[in-house]
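Here, each number is a calculation from the coordinates, and none is a lab measurement. Source: prediction; values computed, not measured. Cβ atoms are built from the backbone, for glycine too; each structure is taken alone.
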Structure I
Amino acid sequence: MTRRERVLAAIAHREPDRVPVDLGAMRSTGITAVAYGRLKEYLGMGGGSIDVYDVIQQLARPEQAVLDYVGADVVDLGRVFLQDEADWQPFVLPDGQAARIPAYIRFVSDGKGGRLALASDGVPIGAMPASSHYVDQIVFPLVDWNGDPSVLDRLPELQNHVIWAALPSPPHHVPPTPENLAEIRRHAERLHRTTDYAVMAGFGGNLLEWGQFLCRMDQFFIDLAADRPKALALLDKLVESHLAGLKRFLPAVDGMVDIIQMGDDLGTQTALEISPKMYREVFKPRQKILFDFIKKNSGLKVFLHSCGAISDVIPDLIEVGVDIINPVQTSAAGMDPARLKRDFGKDITFWGAGCDTQRVLPEGTPEEIADHVRERIEILAPGGGFVFTQVHNIMPHVPPRNVAAMVETVRKFGRSRSGGLS
């Protein structure tokens, strides 16, 4: 099987020749730059560079040698952007390693040994204290919004003061002009025709999270509970904005990309962020509008990133057209992998759950990690519907030998033999 065939077979619930593998095909299946540099050193991979394509989460863009090492079958459309030296600027990681960040990112000193991230107009919108490995959001443009609907006419301007929009990763660092959309199309065609990787295009389309990014988490929860019309006005404007973006984006990637990545964290460690009733009343019908539009206007598979304890609404997600869920946070309440496979494994693909990133990957021994990963493969791989990746990004403190133990176990036990995977 080609890598693309392997991934598509798994999504179609056909058992491929081996378990498909992902490292870094979207911004929650990757590896932080600090951990990446240490892994390369551990593996004796000299040369190259540590390219931090997502500065907010400090994620490295895996080089070809690393993709080959892990046996990756899928890549992010964004990896074919920022290919020239002029596209990058020097950066020093928190542990002192030399790296690069995109040239369009603007950092200044905070005067305390840390950094402030600036929007295009020079407004500080993110903070990376000296002790931090990440950039924190510090501006919430609608936190004091009184509900005046005319304010929402300025939504693009307001979003440009939110770090997730103002510090974008490729290809979202380019404005969606006809010329830039044509460039995205050319890059997608080149990646599709010159490699056999399955290709994922990040879109986002978040609703609950965008409410939190704009209004601040506490205030948006208050609006949902106590001023529902105000919250709905914002959500409907977001749906309108996302649909406009999809109308431009889908023609640029359809036929050259296999998966569109959407996002909205609905869960916490112990429960949903909102009640199932509120999800079904407020968010489910709006997600359905977006996912129906994708299905009617492309051949793309819908991948939804949603952290936490989301098992109560997995049937709803299937109903609104989600083909793939990630990260499958098996340490959260109600997310036991055997139960998920039994109850939902015929209807949705689990993209993740391969190795717990809260306790096992950072704290386990290589032997414990091997046992854990093998068990996950035995539970989730039979019959397809599973793409292996760790539950979330590999954090800076994860020992490189533990990453190697995970990779080597997948390589050893992920192959299909008559009667199942072993």
Structure II
Amino acid sequence: MRARLVALVAATSSLVLVAFLVPMALLVRATVADRVEAAATGELDVLAPSVARLDTGPLTDVVAEENAHGPHLVTVFLPDGRVLGVPARRSSAVDAAMAGRSFSAPVPGGREVLVAVAGLSGGTAVIRTVVSNGELRRGVVPAWLVLGALGVGLMLVSGLVADQLARALTRPLSNLAGVAHRLAHGDLSARAHPAGSPEIRQVGMGLNLLATQISDLLVAERELVADLSHRLRTPLTAVRVDAESLPDPEDRARLGDDVDRLERAVNSIIWEARQGVRSDARCNADEVVAERVRFWAPLADEERRPMDIRLTREHVPVRVSGEDLAAATDALLGNVFAHTPEGCGLTVQLTRRPDGGAVLTVVDDGPGLPGPQVLERGRSGSGSTGLGLDIVRRVAARSGGSASFGNGTGGGASITVELGSPEDA
């Protein structure tokens, strides 16, 4: 926008300068020519009294003296046809001047200046001289150069003024754009400082109001999630009481551990809802995935599901919290147990990405994904909430990676999750 404004002012200024300088240049040339012709006419007017009163002999001497010392060569055409001074052809302009009119006329190489002298006994005499084109244009080129320099200077000044005006207009807009980008990247504390024209200030105040409303809505949403999660504590307490009343110590311990994990998950949800998404979260993917595989292994044994576990033996740090990665892993494995028949096998593979991060792949031997609608948040073809795969996608995106969903060559569902490295933050 700034460059366009400067270009517009430059184009407008150039048109104005052309409209001013071209007539001025023509006027300068005409003025110089008129001045030279007027000077030549004045020189001839000095001879006019001598031509009117002197006889031919003395007049010849006067003309010769003028030609010897004057700036221009003079020719005198007498009424009787005689020519004194420098020989010259009697042109039609000379004949016209014999009628008593003084003027100038173009000739090859310049202009001839003619002065008519009336009052002679035989009629009218004509004094003639020639002014060359060099004299007529002397000083014109320097004047044009001065005008050109003036035009260039005015263009530079107008460009500088236009640049300052454009900067004053675009700087507030650039600041607004920067605030908008910060808000888009999650910095809800970004605020614009209204400046510039009244319209731009109104946009800045509107952007600040929008940012405040977004912050308030997010706070309200986080508090609502925290409150809803807190309500789970009551049924969890009831479950814990029921678990402690079981007569079998092994079952009591197993259910107690499950309740403890569920309570920790609820506490994590409450804490994350109140704190928001952390940009510095990280964990070791190999440890989290191995722990979640061990959690699901007893259920796989109970349902006679063969599990092919292929986890890397080295630590693989990723840019996501352990709770988020555990939730995504549970969503992937839970979908297999929920949407495939008992006895259907699955493969869990975790490898390191060449450029840092990890790749988690879960493939099952089931019927595969029913259709693209299961990839949309809140939609499921099997009566569930439809949030599992969206959780996986969002966790991958927050880590700087991606998730791809589809069916494998064997027909079962194949889900690949790429997790970014903490070094990419």
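Looking at relative contact order in percent (Cα under 8 Å, 6 or more apart) for structures I, II, the greatest value goes to I.
For the read-out distance in nm of label points 7 Å out along Cα→Cβ at positions 164 and 220, a value of 0.6 was computed from one structure; give its label from I, II. Attributed to the structure labelled I.
Structures I, II were shown, and FRET efficiency 1/(1 + (r/R0)^6) of positions 76 and 108 (r between Cβ atoms, R0 = 25 Å, to 0.05) at 0.30 was computed from I. When helix-only ellipticity at 222 nm (-39500 (n - 2.57) for each DSSP H run of 4 or more, over all residues; to 500) is calculated, the result is -11000; to which of the structures I, II does this value belong? Matching structure: I. If Rg/Rh (Cα atoms, Kirkwood Rh) is computed to be 0.94, which of I, II is the source? Clearly, the read-out refers to I.
Each of structures I, II was scored by FRET efficiency 1/(1 + (r/R0)^6) of positions 148 and 172 (r between Cβ atoms, R0 = 25 Å, to 0.05); the highest score is held by I. Which of I, II yields 56, 9, 5 for semi-axes √(5λ) of the Cα gyration tensor in Å, for residues 124-179 alone, as computed? That value comes from structure II. Suppose Cα extents along the principal axes in Å, for residues 356-403 alone works out to 36, 25, 14; of I, II, which structure was it derived from? Comparing all candidates, it corresponds to II.
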